[in-house]
Structure 1
Amino acid sequence: MYTIILIAHSWVRWVALIAAVGATTAALAEADTLGRRTERWAIFLTMTVDIQMVLGLLLYLVLSPVTTLAMKNFGAAMKNPQLRFWAVEHIATMMLAVILVHAGRVLARKAPTPEAKRMRLAVCFGFATMAMLFGMPWPGFPNGRPLFRF
């Protein structure tokens, strides 16, 4: 079960990242109004980050031997950069991204003008994209993982 969820989590991250870039770009590209394209991207982004969050929480709370080890002695895990990344940094940045996506959608709904709606989406989605990029375990870094798991 762990391997299947880990592979799914690894692949869905690319879908979520593409959706984040697409939603941000669509919000920035719409000149005066908020069109269907932006709304479709926003819905797709929200769905993918929610799926990614569920898979990630399943790994974090139940299946991952790395976080299980970190939770056994959290103080020691904070002194180990690899364990700290998985126990705190990765989940914190990714949860921030999910919160920003949802906040952007809520703030956009309450915007008084289409321009304000567009800017709220662009800002929130842009910051969410940056958080996702920052929190990913890129190859070559101490916590790096393969780009694609099979």
Structure 2
Amino acid sequence: MTGATEILVVDDNPADSDLTRDVIQRNHPLSSVSAVVNGLEAMAFLRREGRYSGVPRTHFVILDLNMPVRDGRAVLAEAKSNPALQTIPIVVFTSSQAASDVQSAYALGANCYVSKPGNLQDYTSTVKAIAEFWLSSVSLSCDEEL
């Protein structure tokens, strides 16, 4: 993939979004990380509608499940049923460790499910590991026409 890898963080907790963005950009400086606070904004961003009409195509999403307005489950269902978006990898990164949440996320098309650690050091290490795998080891789709 040439150019910046476009990453979307979808999380209603600004501290989590900011930390995730910081860790990724520190370890993968060629990445561009955007953040939105709910599923409604996430879908507008992914579809490049409204105020997001000029954003580049997203290559990778880090998605929280529990958010206001439209939750991560709805984002997963909608994105993975849309032919123009379904190839974008979506990693669920959430505080829930409930087996039912893990099962439903995969059933809806999540590419990966990671529980958020409860302390700063582990959180940072986990985000670093997610980014290392998805940005260094995996070939991400780069089709701008979708």
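Derivation of every value follows stated rules applied to the coordinates shown; laboratory data play no part. Just so we're clear, the structure is a prediction, and the values are computed from it rather than from any experiment. Cβ atoms are built from the backbone, for glycine too; each structure is taken alone.
When distance in nm of label points 7 Å out along Cα→Cβ at positions 7 and 87 is calculated for each of structures 1, 2, structure 1 comes out greatest. Comparison across structures 1, 2 (criterion: distance in nm of label points 7 Å out along Cα→Cβ at positions 15 and 127) gives the highest value for 1. A value of -11000 for helix-only ellipticity at 222 nm (-39500 (n - 2.57) for each DSSP H run of 4 or more, over all residues; to 500), calculated from one of 1, 2, originates in structure 2.
Taking Kirkwood radius over Cα pairs in Å as the criterion, the top-ranked structure out of 1, 2 is 1, with the highest value. Work out which structure the value 24 belongs to, where relative contact order in percent (Cα under 8 Å, 6 or more apart) was derived from one of 1, 2. Structure 2 accounts for this read-out.
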